[in-house]
Structure I
Amino acid sequence: MGANVTRVDPKTGKNRTYYKADDGKLYNDYNSAVDAREKKIKNIMGVNSNFIDPNKEKSAVRSIAPLVSGEWGNANYANPLNNTIGINDYQPGRRPYLEAHEAGHLSWEQASPAKLLGVSGRAVTGISDRLGNPVPLEVIGGALTRTFDASEEDRAERLSAKYGPALGGDPSMAPVIDSQGRSGYGNNLRKAGDERITKAIAPIVDPIKAAIGWTKNQINAPQRSDLENSIRQSTNEFRKLSLGDTVSPELKSVSDRLDGLKKKYEKAGGDFYDFVGSF
């Protein structure tokens with residue numbers, strides 16, 4: 001963990017304060033360590049970055065984001081407008097994969113339109129939460145979250161997995177990327193987006209589904225009634241024939257007939273075993 005330490009200055013032979021970063025190296029001070037980290041990321045990822053601790057240094061993103069969304073407004077971020085990366089309680093080199101992830105948002109490597117819309121879904125859902133979750137905003141926000149937000153976080157995680165080890169990350173701790181290039185982070189956003197949409201439209205869709213189900217039930221009711229007479233007759237016949245010690249051709253024939261009736265009855269919306277158990 002980065003911290004100020006006292007060491008002998010080789011030039012003066014006197015004790016002085018240095019900043020010891022997580023990589024074990026000594027720097028003149030914290031800012032020098034940050035500068036060195038930014039240069040290393042530039043050399044490895046080709047990205048110009050300006051790391052800050054938004055808990056200590058004011059920034060436009062941290063001033064505005066919490067007003068938009070209480071859920072992610074205080075999260076770590078990358079601002080492509082000025083190449084600033086805000087990591088809470090930032091210590092250079094402490095979390096290589098997080099540094100690579102946020103720097104990945106600034107990079108154009110593997111970039112798609114999602115790079116420019118990578119927080120659009122969370123912004124809309126944040127506003128939606130503030131306004132009481134109106135259905136249109138919930139649907140739009142959910143759709144943006146599961147598409148643009150998820151895609152951009154997948155890209156950042158791919159770059160994190162690619163460059164994190166070179167920045168000092170333990171290879172066993174790298175983000176897991178599947179065969180489709182997707183990450184756990186992105187998949188969680190897809191799930192969150194889908195849940196927003198499903199919850200928002202449920203009051204509209206559920207009554208429609210119920211009405212459709214009721215209509216189908218009414219249409220299928222006469223067919224089930226006709227089948228029930230045949231099922232009752234065949235079941236009683238099967239029960240009598242099954243009292244014997246052998247499987248007769250007649251018993252097999254009735255069994256096959258019941259299988260056919262079961263399929264038809266269930267296709268018509270009936271519960272075969274519940275009906276048979278009622279008599």
Structure II
Amino acid sequence: MKFFLNDKNYKKIAEALSKTSMPFLANPPMSQAETYQGILEYPGFHTASTFEVAAAYAVGRVLSWSTEEDDSGNHYVTDYPVVVKLDMSEFSPKTDYDAEELVKVTLKSQLDQFIDLYDVTSMSDGEIEEAGQEFIEDSYLDSGDFVDWSDSGASISEVTFSFFENPFPVFLNLTDFSNLVRNYLVTKEIPDNVLMEVTQQFRYTEDVPENNLKAVYYLTPISKVVDSDYGWDGFLVPSMEDFSYGSFDYEYELVYGDDYSEGQYHGTTYNNLLNAAPELGKGLPEPPKPYIG
């Protein structure tokens with residue numbers, strides 16, 4: 001069983017941990033304020049196959065828990081969003097909360113709809129793939145959810161994770177799609193490796209050594225509101241059109257390692273990285289404004 005700490009005790013432990021070398025923990029001490037849905041049911045060290053997914057978690061943590069405002073209305077951050085790339089080849093991944101509780105449920109429902117509409121048992125591989133494309137184009141998968149594009153946090157979540165509500169197009173692009181459909185027709189189950197590939201997220205129950213770290217990126221913090229011209233100096237201030245038209249992109253700087261090493265991405269923060277890799281932290285630049293350490 002995992003016990004959560006109150007914020008006061010968490011700070012004491014974090015200060016103690018920062019004085020000693022420690023790996024990226026599968027079950028780190030975490031304040032109650034920083035918990036998120038699914039961590040109790042599916043604990044572990046979480047990674048993503050894409051930079052964008054990890055970046056969404058990193059900027060989201062800073063948006064939610066480390067963005068402050070001074071008496072003059074100017075904003076600053078007490079922690080800084082960071083993405084790290086790690087070599088995870090020696091570890092065995094597991095499915096996470098999103099894969100099990102969101103993607104699996106929706107994808108099984110979509111596959112049931114697809115199989116009801118098309119007689120896949122009599123189709124060739126190519127015909128099943130064509131039917132999958134038709135299934136998408138005929139708008140069977142429209143979620144119709146309203147998004148407040150003026151809210152940066154909600155918008156980042158939408159542009160990054162909306163496919164959780166509509167995973168079939170990602171599933172369609174997987175290698176051997178037709179045989180995966182045939183397998184589901186027989187078993188009514190989706191293998192874990194397929195769920196992880198669709199979700200683009202992985203969970204590890206082992207601690208990850210510091211020497212598995214291959215790259216560190218600093219991300220410019222995101223403003224809480226869009227289209228603002230005051231009080232967000234040093235932040236990336238997106239426009240509503242950036243989000244709604246799919247043109248939003250992160251600003252980031254590589255501060256350690258290289259872009260060429262193979263690996264998976266993990267979204268974290270500057271202070272958490274210093275706790276996990278204090279020796280590395282000695283050689284990293286302090287994050288720029290709006291960071292106030």
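Laid out as a table, the results:
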| quantity | calculated |
| --- | --- |
| Comparison of I, II by relative contact order in percent (Cα under 8 Å, 6 or more apart) - largest value held by | II |
| Parent structure of the calculated result 13.7, given that Kirkwood radius over Cα pairs in Å, for residues 181-228 alone is the read-out and I, II the choices | I |
| Winner on Rg/Rh (Cα atoms, Kirkwood Rh) once structures I, II are ranked, highest first | I |
| Computed 24.9 for mean count of other Cβ atoms within 10 Å over residues 77-84 - originating structure among I, II | II |
| Of the structures I, II, the one that -18500 was derived from, the read-out being helix-only ellipticity at 222 nm (-39500 (n - 2.57) for each DSSP H run of 4 or more, over all residues; to 500) | I |
| Highest-scoring label, criterion being mean count of other Cβ atoms within 10 Å over residues 197-204, among I, II | II |
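Just so you know, all these numbers are worked out from the coordinates, no wet-lab data involved. Please read these numbers as outputs of a predicted model, since none were measured by experiment. Cβ atoms are built from the backbone, for glycine too; each structure is taken alone.
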